Structure 1
Amino acid sequence: MSHDATDTVTAGTSVPERGSLRALLPALAGHRAMTIRTCAAALLEQGSLVALVTLAAHTIGTAVIESKAPSSGTVTALVALVLVRALTTWREMDLSHDLAYRVLAALRVRVFDGLARSAPARVAGRRSGDLAATAMADVEALEFFYAHTTAQLLAAGTVFTGGATVLAAVEPWLLAAVLPVAALLTAAPFADARGRAMRGARTRTAVATLSADTVETVDGLRELLAFGTLAGRRHRLAGRGREVGEAQRAEATWEAVTAAVRDLLIVLAVLGVVTAAAQSMASGRLHGAWAPAAMALALAVLGPVAESARSLSQAVSLRAAASRVGAAVRAPALAPPAAAPRTLPPGPLGVRLRRVGFDYGGGPVLDGVELTVRAGKTLALVGSSGAGKSTCAHLIARFWDPSEGTVQLVAADGEAIDVRDVDDAELRGAVALVGQETPLFHGTLAENLRLAAPEADDDLLAETARLCGVDRIAALSTLVGERGSTVSGGQRARIALARALLVRPRVLILDESTAHLDNASDAQLATALHQKGRTTIVIAHRRATIRRADSIAVLEAGRIVEEGTWEDLTGRPDSALNRSLAGISP
């Protein structure tokens, strides 16, 4: 792989934060009973193996050294241990994977909740493929941690402690031969934890980048074909695939090296145990069939430690995935729920922005905005691109909270309620925002419309579809392609408006949602959307749309610089509205 390709993968790859895996352990709290059963099965599985190996060695020693055939009780015990070992191995694998997949299912929901809780702010700018990699691939990678690490570590520690206690009582020199190797095996994963985490992060970054590029390529296939750039895109995807392969090979190569080191340590332990046993037999501390049994016990208790070291080494490389998942799970709410929700009064609702300020982490986007829309009226919000119009819409819909000032819903009697004090479900029913982009999902037209109001009956659905002209697109049972690939931009706009109207909002915000319609369709839809008592805020760059509004507010550099009717504002030579209208469509 080229140097540039390597830089692409490693760029932005940092060492995942320490404790990323430990932070995911509380996910087991909701499955305490199954976790306990999994640990018990792992303990029985490892303990039965140690007992089986030790008893078998004693039996063979008795037969060879003392020329005695095993008793019926010994044979029965050996058969029982084989059966217990087989049963507990199956049971441990069944329970551990069942537990892991249950935890992953809950973890995926928590990741989605975190993304939804922090959207759109923390999602804006992130590639959909990268988000999908976190929600799916990173969560899936943690299966190894939950299925092969937690219970096994506890069981290995318990088995080694019990075996070490027996060895200390039988022959301390055998324990002395095993302890240094056990210590090295345990310390090895931590000694290279930083390197493993870096290599794991490199792999996760490469996988996420490949996922993001793949999703974008599939979404843009028509454009790539139209401009003849598909070959170049395929070359780019091939490069991303090589980067993933290179990162995975680096991990696999290092794991092979560490596996060889572990095997070497085990060989050293065998030599040490044989040497210690020989000295103990020569001095008379061990004799007869107990010598091979003690040697087998010493090596048998080392087996779970070596296996745990291998599992722990692989788990350390998952820190990057755990860090990404943890960040999604812990994502803060940009619009936290109301501590003491207030109920919105019945009837029409106006909108008021009072000294509203907001920024996206850079310079201010809104600076002391003062704006009032009376209940039941239509306001056109006008300004150049980047003036802050969409930000105002998002604040009214409470996708974010303002950094300064308040956004209020105002009843006909003048009662004003801060949107931060309204329960989210009630706010979504009162305020509907139709944005510039119209996400449609794979399904029927009816299913896409009912996304906003699943409980809407067929009559209301049909009436709303007729009102917005959706019934002229196709039958409501017609399948719509993913992201609306089978409908035009104007048709998507009609579907989005119908979807919003199904909620029966008292405040409707249209953020250039009719930009894809021609003038005649725009006028027809405006007539259909008019409803007594509904407050409408229209963000538009079309003269005819702006003219129809009851009042107009002009936004420049994050401030309302002008308000009035079409006749008042256009009649002024130095009007900010006239500046904004220059060069836009009729």
Structure 2
Amino acid sequence: MKHAWMRGLAAGALTLALAGLAQGREPAAPDLNPEAATASVQREKVSSAASMVVTAHPLATRAGLSMLDQGGSAVDAAIASQLVLGLVEPQSSGLGGGGFLLLFRPDKGLLSYDGRETAPAASPLDRFELDGKTMSFKQAVNSGRSVGVPGLMRALELMHQDGGRLPWASLFRPAIDLAEQGFEVSPRLHALIADNPGLADKPAARAYFLDEQGRPWPVGHRLRNPAYAQVLKMLAQQGADAFYTGELARDMAAAVAADPIPGDLSEADLRDYRALRREPLCMDWQRWALCGMAPPSSGPLTVMQMLGILQHTPIASLEPQSARAIHYFAEAGRLAFADRDAWVADPAFVAVPQQAMLAPDYLKARAALIRPDRSLGHAPPGQPLADRQPAGDNTLELPSTTHLSVADAQGQVVSMTTSVESAFGSKIMVRGFLLNNQLTDFALSPRDEAGRLSVNRVEPGKRPRSSMAPMMVLEKDRPVIALGSPGGSAIISYVAQTLTGMLMWNLDAQQAVSLPHYGSRNRATELEAGTAVTAQAQALRAMGHEVREQPFPSGTHVIRWTQNGLEAGVDPRREGLALGR
């Protein structure tokens, strides 16, 4: 299938501005980008015979490929890549954060791992109140109160137990070498440091990211991180226990307690943290099974709802950049996000009706609410269970995130999304790595404007709701697509749009991730600034859409299986790389 949009895919540099407040019927809180947008670069499809590594940074991709070349598995490659990403892309992920991991093994099927952060045991309901008032998002983000118990190392270790082939210690060598020898500051890292004045307020972060005059290190500067190298050497020899007990745990708890707005992360919280093996969430859709991480990630569930709704619309026959295609996609997003906000949180605290939300009759009924020529505006949540009423929610989610996809020649596949939350997390740096601010993924106020308790309120030991959406599409019980993306709550739209492109519009992986972004998170209809879809704004407004043009700095990375082997899609909006054998 050929589309007119293919002739103009390359976009110019995107503005660094964050999205403004929305108007009209939508809630007051804006949907912000977790990271600033930087220049978009045209990409060509990458193909390989048997294996593929796709990550957000060339050095991380090369580290992963080196593991495959040594006989390692997709798990080994993913872990080595992630450890490098924590060094070269610290704004997005790292040891002080968390994530969700999918692993497909030909002999065991699909496995999933929850490495999401947890709220400390001492967390009060009014965690984000200061002097009797709810803290501003900026205050909360850059404070010790935002730091949750990091989960990444426990999750990586658990996945390695199930699918690693190389020794654990060997996976750390690429990141250790780069940390000791240094790596060149990339244009994106330089731009993001410059865009984050909060780094200057934290002594350790200021000393690492800024020069003696307080300026961001220039592009090309060789940045060394010996402290991170020492931490990695410790973890390589002693395993994840060295992160959660002993001197590292003491240093993390002390750094959070010493912040001007201190938090309550304790050594006991770190010692008691556990990553979880969870049952993956899957939904039959046409001839495929759509699969992903179950709650507390809302991402795959909401993506599945969107595709389940869209199959009852004519979107498959429409041009991807047409006003009607944008209309149907945005309306499906409104309906799915309404359900997400009302029903989804940590399943240890809230009974999430995920199967009822994915029931064919329920999705067909939701799709029937879409009018072909008029926007819903602001969609109400549905009622998948007759005996329960939807709850309130006022969460402003802003995770800064990275995604990688890996496939090896023996059939093992990893789709992994990791995060420190907003860019550079809490800005609190300990021994060369940043601590997350994931607790701001909870509702800052425990009640909404109507006084209803949020399903996503802070509670001790609770995992904040996430939009991370590592997913795989299976056909005849074998992966045919592995994908995911960073991007805050917009992750859901990015992944749903990429799947729509491949499964409904017959696009290859690169064409699908390069589509100009659009959609709705049950607020305005959003169009990616600087792209061809902004030409549809007038037509959409005529259908009752409130339209907002804004940057959409996704980082969607895809592996797709074809008759000739594997193909990769690398998001043109970031500096990632795909390599295969």
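Every number here is computed from the coordinates shown, using simple stated rules; none is lab data. Owing to the predicted nature of the structure, the values given are computational and were not obtained by experimental measurement. Cβ atoms are built from the backbone, for glycine too; each structure is taken alone.
Structure notes:
- Structure responsible for 4.1, with distance in nm of label points 7 Å out along Cα→Cβ at positions 170 and 218 calculated and labels 1, 2 on offer: 2
- In this comparison of 1, 2, the computed figure 0.00 for FRET efficiency 1/(1 + (r/R0)^6) of positions 298 and 458 (r between Cβ atoms, R0 = 30 Å, to 0.05) is attributed to 1.
- Source structure of the calculated read-out (log10 I(q)/I(0) by the Debye sum over Cα atoms at q = 0.12, 0.16, 0.19, 0.22 Å⁻¹, for residues 266-377 alone, -0.77, -0.97, -1.10, -1.21) within 1, 2: 1.
- Comparing mean count of other Cβ atoms within 10 Å over residues 98-105 across structures 1, 2, the highest value is found for 2.
- Among 1, 2, structure where FRET efficiency 1/(1 + (r/R0)^6) of positions 234 and 410 (r between Cβ atoms, R0 = 35 Å, to 0.05) as derived comes to 0.70: 2
- helix-only ellipticity at 222 nm (-39500 (n - 2.57) for each DSSP H run of 4 or more, over all residues; to 500) derived as -19000 - corresponding label from 1, 2: 1
- With Cα extents along the principal axes in Å derived as 60, 60, 47, matching label from 1, 2: 2
- Relative contact order in percent (Cα under 8 Å, 6 or more apart) - structure with the largest value, from 1, 2: 2
- When distance in nm of label points 7 Å out along Cα→Cβ at positions 58 and 538 is computed across structures 1, 2, the figure 4.3 traces back to 2.
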